[in-house]
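Heads up, there are several structures right after this.
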Structure P
Amino acid sequence: MTAPELQEASHRLGTLPGLHSGDIAEAVSAMSMRYRPHDLSLPGGGRHPIDFRHHAVEFGGATLNLLRYGPEVVIEAGIFEQFYMLEFPLSGGVCVDFGRRRVRSEIGRGLILSPGPAIHSNWRAGTTQLMLRIERGVVERAFRDHVGDAAAGTPVFAPEIDLDTQAGRRIARLLGLLVGEQIEADRHGTAALPAGPIVQAVLETVFAHIPYEVAETAVPLLRGPVPRCVHRFRALLDDPAMLALTVGDLARRIGVSQRTLTTDMRRFAGHSPHQYLTARRMDRACALLTRSDLPVAEIARCVGYANAGRFAALFRQAHGVFPADYRRFADPGQAPETHQ
């Protein structure tokens with residue numbers, strides 16, 4: 001049985017502007033930009049049309065997502081180098097090949113996928129999942145604090161989470177609180193309860209109740225240590241003022257050539273600097289659209305686009321609606337109109 005808090009959270013998330021598409025290429029493009037490049041296929045020759053839906057709310061270092069594809073799909077996700085993913089089916093279920101191990105999720109039993117092994121997943125037809133993505137750096141900092149060791153490595157968790165346990169029920173309640181606080185704050189124009197402590201409480205629950213091993217690095221050793229320029233590039237873009245710069249400008253700020261930055265980002269982060277910059281710009285634009293009265297053209301300039309039309313097209317590609325519609329339907333009591 002699905003935890004009622006997860007059902008409520010999914011219902012609330014589903015009222016937010018999001019992406020709805022019947023086009024496989026559009027679905028793959030959108031999710032590759034938000035997570036990492038991946039391949040998606042439809043078993044049996046794609047006899048059933050895709051019904052892709054994605055809604056998300058960003059908390060800074062974490063994102064809560066509602067995701068479905070409709071028919072059975074197979075996803076070659078590669079390696080989650082830079083984030084952890086907690087997945088909870090609300091319907092259907094997923095079979096995941098996680099390195100050499102095969103695990104399954106279903107209603108009442110979720111998964112936590114750690115950086116490291118390559119991930120191959122098979123979503124059953126009709127599967128809808130609530131998924132919490134947490135940046136690897138956030139997890140590692142919290143883990144070092146939890147164990148009191150500044151040199152602690154990367155935790156790699158046993159993947160199963162049983163929602164019919166004290167820990168599972170607590171995680172469900174915390175995810176419900178995350179969504180509820182954010183949506184109520186947006187609806188009434190008030191400050192939300194800071195998300196950081198709630199995400200921290202999720203992590204503390206995971207650390208205390210989910211078995212784990214500690215790895216010196218969860219990224220395969222054949223790739224070597226992640227270059228400093230990758231860390232610096234991602235850190236720079238935590239500052240909204242940096243979003244208006246070009247990739248070339250950012251490369252010069254961290255003291256490397258654009259070619260070196262592109263090579264290292266593709267190898268160690270799984271996407272190009274331009275893809276990462278675009279994703280961060282779109283996330284910032286969402287925040288400005290919902291929490292400021294700035295005109296859309298001014299928001300475009302704030303996040304690095306002199307051409308408001310180009311900005312609107314990229315925003316629609318990322319979120320399924322144009323910026324003005326995203327702002328208009330930010331009230332969770334209304335449903336956005338997608339533009340196919």
Structure Q
Amino acid sequence: MSRRSLLHGIGAFGVTAFYAPSIVAAQDDKAATTIQFTLDRPVDAIAAPFVLAASRGLYRAQNLNVALQVATGSKDTITRVAAGTTDIAVADFNSLVRYRADPDAAPVKAAFVLLNRAPYAVVARKSRGVISLGSLEGRTLGVADGDLAIRLWPALARRNGIKASAVKQEKISPAVREPMLSAGQVDAVTGFSYLSAVNLRDRGIPADDLAVFRFAEFGSAAYGLAVIVSPKFAAARSDAVKGFVQAITSGTQLAIQDPDKAVDDVLAQMDGGTRELELTRLKIAISDNILTDDVRRDGLGGIDSTRFDASLVEIAEDFTFRNKRPAMADVFDDRFLAESTGRKIN
């Protein structure tokens with residue numbers, strides 16, 4: 001499919017951040033709702049549910065025009081949603097919890113959890129002597145500015161009997177995280193398993209030299225990326241929010257059913273993406289972060305109250321709640337989710 005044909009077919013997906021086309025109307029110009037939607041990072045395989053919602057006409061079926069913007073991380077997307085400059089965005093759920101702990105914070109809530117299990121991980125080189133999580137003691141851990149995984153490292157270390165003070169942390173730029181580990185300038189880095197680990201393989205590091213310690217495998221209850229909604233927009237256009245969530249629920253199901261085809265749609269929206277790399281990234285995210293036991297049991301998008309409480313305990317290891325810890329209802333609104341049968345993975 002040509003780029004021109006794809007953009008015409010996307011219709012409701014106003015990819016202004018990349019191609020700057022005019023937004024094509026949905027079913028009815030007068031009735032269609034335009035949504036300003038912001039990703040936390042440029043399009044890659046993790047954005048497959050949103051890309052598929054556009055390219056397969058799922059937004060259009062909900063009579064939505066969705067205009068895409070790109071931010072510089074969760075802090076940025078939360079700020080934009082709180083200010084009302086974007087209607088819906090993607091953000092790290094734990095970052096949202098920390099934001100909402102401020103009594104003066106805008107009442108931003110998540111409406112759909114995309115990554116049921118957070119992708120936080122420590123990625124290390126076995127050839128640097130890191131063969132277990134405990135062997136990080138006495139080693140150097142590279143931590144990129146704004147890294148989210150390191151915020152839960154204290155809880156992970158305590159739970160697994162690791163002396164956190166024995167692990168030297170070196171602050172680095174996100175741009176050099178993988179190059180520094182590849183060059184042996186640090187022994188391990190914190191990051192997302194589907195980003196750092198996959199990017200390192202692409203840099204020529206043999207798979208058998210990589211050790212990926214996923215926080216979830218060491219007892220972390222944390223959720224990952226979620227869809228957050230402007231409180232003003234949610235109040236004024238609840239029908240549009242529900243339609244958006246329905247569209248990305250279906251988009252996620254399509255990505256799970258056929259990641260190979262999903263990646264083709266994603267690559268059409270990327271600048272210079274590599275199919276093998278992005279397919280690997282998507283398959284890792286599906287198996288490790290999206291299609292979890294909780295999702296198989298309860299369906300896509302929701303959260304469990306007991307697990308939510310456990311995740312707050314982890315956050316509190318590295319964060320002081322100014323008042324009381326937020327309740328689940330303070331940060332998650334389940335009224336926009338599809339019926340449970342519609343969220344199940346067949």
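None of the figures in this text is laboratory data; all of them are computed from the coordinates on show. Fair warning: this is a prediction, and the values are worked out from it, not measured in the lab. Cβ atoms are built from the backbone, for glycine too; each structure is taken alone.
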Comparing Rg/Rh (Cα atoms, Kirkwood Rh) across P, Q, which structure shows the greatest value? Q
The value 26 for relative contact order in percent (Cα under 8 Å, 6 or more apart) was derived from one model only; which of P, Q is it? Q
Read-out helix-only ellipticity at 222 nm (-39500 (n - 2.57) for each DSSP H run of 4 or more, over all residues; to 500), computed value -10000, structure in P, Q: Q
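Which of P, Q yields 2.3 for distance in nm of label points 7 Å out along Cα→Cβ at positions 179 and 203, as computed?
Values: P: 2.3; Q: 0.9.
Source structure for this number: P.
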A value of 20.8 was derived for mean count of other Cβ atoms within 10 Å over residues 35-42; which structure in P, Q was it taken from? Q
As an exercise: FRET efficiency 1/(1 + (r/R0)^6) of positions 259 and 323 (r between Cβ atoms, R0 = 30 Å, to 0.05), calculated from one structure in P, Q, equals 0.10. Which structure is it? Q
